[in-house]
Each structure stands twice: as structure tokens, then as C-alpha cells.
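Where a number appears in this text, it was derived from the coordinates with a stated rule and is not lab data. These figures come from a predicted structure and were not determined experimentally. Cβ atoms are built from the backbone, for glycine too; each structure is taken alone.
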Structure P
Amino acid sequence: MRLSLLNPFLIAFSALLPLINPLGSALVLFGLVGDAPVSVYRSLARKIAINNIIFLTIIELLGVTILNFFGISLPIVQFAGGIVIAAMGWSVLNERDARANSRNKQEETEERDAAQAHDFEQEVFYPFTFPITSGPGTLVALITVTAHNSSHEVSKNILSHAGVFVAIVVLSLLVYFCYRYAPKITKAIPPSTAHGILRVVAFILLCIGVQIAWNGLSVLIRQVMSA
């Protein structure tokens, strides 16, 4: 039972961590919010973390159902999603800029006019939760991991979803602390250190993507051979 809960947690946590990238996202948030009072960062961090849990949990629970509605089989999801995850890991692994993910996420919101006065409370979900915290890549990875961990046994399926949910909660807590202390973090952590940690996690993400893709491909090969 412990493995049925722990394995989905570790896979989901490792796959989603470099995509959510709390440190990199905190840099983006700081760039958008600027020198706001501590109370503003505290309020935004709490609301974004809660929104992130709700948003990703809905995707976790309904993502596979939506795929089944369109007639997409689990091996296909594993193969295609594994390739996508591996490509994301490879991209981050070879990124030269120490603020790779934060720069990519910044580009998604570059049309925003920084000179305008914003009501940040109105922007908690968009763009602070999506796509700055959890972008399209995070959703693809989450659906793939959920599909990969799916089982025909009800008990294992429940434990699998529980493990992924725990990973979502832990990552959202990291987002909360990084966002709350974004001004201090941007000054305290050298970009080279953050980039080194990100490289290690990106390599793990690459390996996870290859493993998931192989699991799906092996099933497809067996289906072709037995046909």
C-alpha cells in the first residue's frame, strides 16, 4: 500500500517540479508585482496556492476521462505524453540561461503593460495561477502521469490519485513559500545555484519521460505483434 501511494507521488512530484518551478515562477511574480507591501505578497501567495491545488486537482480527476471520451487509449497517452515530458526535460537541461523557466513564463505574459496600475487580486487565477505557475506543459505532464498511474483495480487507482494529489499539495506549498518571500528569494539565491538544481531535476524529468514513453510503446508493440 505504501508503494502504491509513494510511487505516484514521487513520479508526479519529479515530473511537475521543473515545470511549475516555484523559484523561477517567483522571479516572474516579483517582476510583475514589483515592490509591493509584504501583505500583498502574502495574500497573493495564499490565493495562488489554493487556486493551483483546485486547478490541478480538477485536471487530475477529469483529464483521463476527457481523453477516454475522445477515444484516446492509455498507451497512446503514455507514448505521446512521455515524449512531451522528455522534450521538456531536454529543453531545460540544455537551457543556457540560468533563469530558463522564468524567462519562458515571462514571455507568456510579456504583452502586459508593467506601467499600468493593476488590481492584483483580480489576476490571481489568470495569469498568476495559469500560465505563470502551472502552464500548458504542466497540464500535459499531469494528465500523462495520471494516465500512467491508472489501474483497473479500484484500490490502487484511489491510492494513485491520492499520491498525485499529495504531490500537487506539496508543490503548491512550495509555491506559497516562494511567492510569499519572492522579494527576499530573488536577492538571496544566486542564479547559478538555482540553475544547477534545475538541471538535476530536468535530467530526472527527461528519464521519467523516456520511461513513460517506453511503457506506452512496449504495449503498442505487443498489440501489433499479437494481432
Structure Q
Amino acid sequence: MELYRFLQQQGFGSRKECRKLVEGGLVEVNGVPAGDYRELIDPEQVDELVVDGEIWEPASLPVYLMLHKPAGYETSHKPMHNPSVFSLLPWQFGMMDIAAVGRLDVDTTGLLLFTTNGQFVHALTSPRRHVPKCYEILLKHPVSDDLVKHLEKGVFLKDDNERIAADAVEVVDEVTLLMTISQGKYHQVKRMVAAAGNRVAELHRRAFGTLELGELEEGEWRFLTREECAAFGF
């Protein structure tokens, strides 16, 4: 692959912009300054890429990554009232047309997936796939036995004639639940808890399928491993 095409693939701009980066002496590949934008390289052999003084870990395509979303960010490229979650990622990903896999509300924290693969987005958000998602819920009122029973048995959401039940409910303490759902309805967790007679004070997604947030700090991101992608069938 020609170097300037590789730079474009990595999100450093248009072909013309990437050619200018090389011509301007702003690109180093594996510690060696690049002088010819048509230089042939093997993307698999690029261990270190420096562009305009910035070290960039080459991304394998398609891109799959996870972010620990903080509160106060909108899952949108065009946010209305709050910063975009995409601002927490390197700007190069924006040039790759990366997309979020589903959404988390502004005040919801936790695991959020991103990819450049549209099929991955569809597979994980399609109602037919029933991919489980685990949430930690801080309630406004103490947990009751009736609340847990309603969530396990199923509740009717407003303007919806279908009974929706949690896949699993675990009581952590008197005001905290772990709840797993496999549907993807709008504000589903908050609406289910309200229908069962309580309110959500804070909501945090801990897992998506078999993928867990782990020790990733708020605002941090990382690439998914091949094994993690394979667990989703990719």
C-alpha cells in the first residue's frame, strides 16, 4: 500500500492532505522519516507511526473499540446541549466515519462500543439478536421484593402493549440493582424501573454481551481484541 493511502486510511485527512504531510517531512514510519508519499509499505509491519510530532498507534480496519463513557456527554456527532462522546476519542477516528453501537443517555455512564463496520452496528443493535446488556442501577427509593418480582416477571411500558421482562435481576444493596436486558427499547431500564414502582437515580452499563468494562477509567478507551470481536461473531 502506498504511504499516503495508508495515512488516509488511518484518518489523517484526504489523499492530498496526506501527500502534503509526507512532503512536509512530518511523517515517520518505524522511526525513519518518510520522504516519498508513494513509498510502498505493509500496514501489518508498521509498529510506530509519528505524524506532525504525534505518536499514533496504527489501527487495524475495521476499527472496534470501547469507551468508558462519563456522564454529561451526548452519543451524537451533532450534540445539542452537551459535548459529544466522539470528542473523547482521537480526532483521526472521526475521519474514519466511526459510529457508536447504540446510545447511552447523557447522564448514563459505562461501556459504549464504537466501530467503522456498519454490519457490526446492525448485528449488535438488531432486536433479533437479543444481545444482553448488564446495568448497575442506583435507585431513588429502597429495593423491595415487589420491585424485583415485577422486573423479573415483566412490566408494561407506557404506550406499549408488550410485557417486558429483565433477563436477570440481582440485589446488590438496599438501593442498588444489577439488571440484564436483551431488548433495546428507548430509555428501557429507566422506564422498566418506573413501571415497577421506583425511579432510577444513576445508571451505569457494566457489560455488553460477554464484554465487560473492567478497569477502564472514565473517559478512557481501548481497542477490542480479536478474541472479543470473535465473541460477537466478527
Structure R
Amino acid sequence: MCGRFVFTPGGKSAFTTRFDIENDIEVEDRYNIAPGSMVPVVTRHSPNQAVLMRWGLIPHWAKDPRIGYSLINARTETVAVKPAFRKPFRTQRCIVPANGFYEWMKNENGSQPFYIHRKDGKFLGFAGLYDVWKDAEGYPIKSFTIMTTTPNAIVSRIHNRMPAILTDTDEETWLDPAIQDPQQLLPMLRPSDASQLEAYPVGKAVNKANIDEASLIEKTSKRST
């Protein structure tokens, strides 16, 4: 799964230029994004737009918005048939920008968190889905989920799932709501190129969602993977 990630926009121009975003949006550096957080995601509205959404998809038909905490991820293997995801998978896809993500390796002392990111420091684009739910007063809440897939050679040493990271060339197709054929979409959700990623152990302070600071991604003395 993907349960925590990092997004630091690097100044307005770096984020908006990388994802070809037209609108202005205020985004703070975040080093410990947890479910329930408001996060900028990229949608296609000719041209691309950055929209703040809550992490944890709330289906438009849901009776209780708390269901979103159990829908922070969508498995690529079942996304086309699961009731919560099959409609968004057809027409409500988004990209979740990130610098990296955390996964935990189980060991004799509990679990060791690792930070995983691109070696070249460039942004990652997670494949995501979104939906719009309305409360009793008709107020809309936009929310999203992150697609997960089987791990590549780097992540498999740590965990059995990883975010589906889109290639730069696949991002435009993923955002196009006119493309609805699962046979065209699902191949984009394969494990990413392991040679582009680096994983290293970090301190256990990341386990606490209320701690959100740059020191969380600092490498510990344990040997990197």
C-alpha cells in the first residue's frame, strides 16, 4: 500500500511547469502526508488544473464520509470492477504529485521505515482516481485514492505493494477522460523502473502523523537498499 508520502513543490514554477498546470495554488512543503490530508492533485480541464482534495476516496454514493479512510489506495488488479472505483477509473483520473513515499519493512524490532524517491530528485506522478461527495447541506467534498501495484526490485525488498508511478509519456493519456478502455489504461500501472529509484532507512518519527518536518527524510545509519 501507500500510506504516507512527501510533496514539496519547490517553488511555484517547479510544480506548475512539471505538470503543465495553468492555475495558481498555494502549496506548503509536506514531509509526512497522511490519510485525511488535503493534497494538491492534477486533473485535466483543458489545460491541467491543480485541485486540493482529501486523501481517502469518498464515493459519490457513500452514506458516511469516514469510508474514505479505508479507500486511500486502489489495487490495479481490481480497480475496473470494484464499486467504489470503477466509475472514477473510467472518467475521473488524476495525478498525485510527490517527491517520494514511505514504506515499512517488518523486522525483529517491529518495523523500519524507508524513504523511496527518484535518484535524480525529480517529481513522481502517482496514478490516482477522484470522486465528489456531497454532505447533507449539499457541500461538495473532493477526494482521491492512489493506485497501487506490485513492487519493483527496489521496493520488493521492503514491502509487497507500491504506488503506481506513471511515466512522463503516460501522464497525458492517464488524464484524458475520453480514454476509458481498461486495456489501454491498465498497462500504465505496471511497476516503475527500479533503476530510477533509491530507498534508504529513515527514523521512526515518521510513524507519528503530527510530525511533519524535513528531518523525516534524512537517512539513518542503517545501510540503504
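Between P, Q, R, which one scores greatest on distance in nm of label points 7 Å out along Cα→Cβ at positions 150 and 190?
By distance in nm of label points 7 Å out along Cα→Cβ at positions 150 and 190, the leading structure of P, Q, R is P.
Looking at percent of Cα pairs over 24 Å apart, point out which structure of P, Q, R has the largest value.
Q
Quick check for you: by distance in nm of label points 7 Å out along Cα→Cβ at positions 38 and 134, which of P, Q, R is greatest?
Looking at the calculated values, the largest one is Q.
Given -5500 as the derived value for helix-only ellipticity at 222 nm (-39500 (n - 2.57) for each DSSP H run of 4 or more, over all residues; to 500), which of the supplied structures P, Q, R does it correspond to? Could the numbers behind the result be given before it?
Values: P: -26500; Q: -5500; R: -2500.
Attributed to the structure labelled Q.
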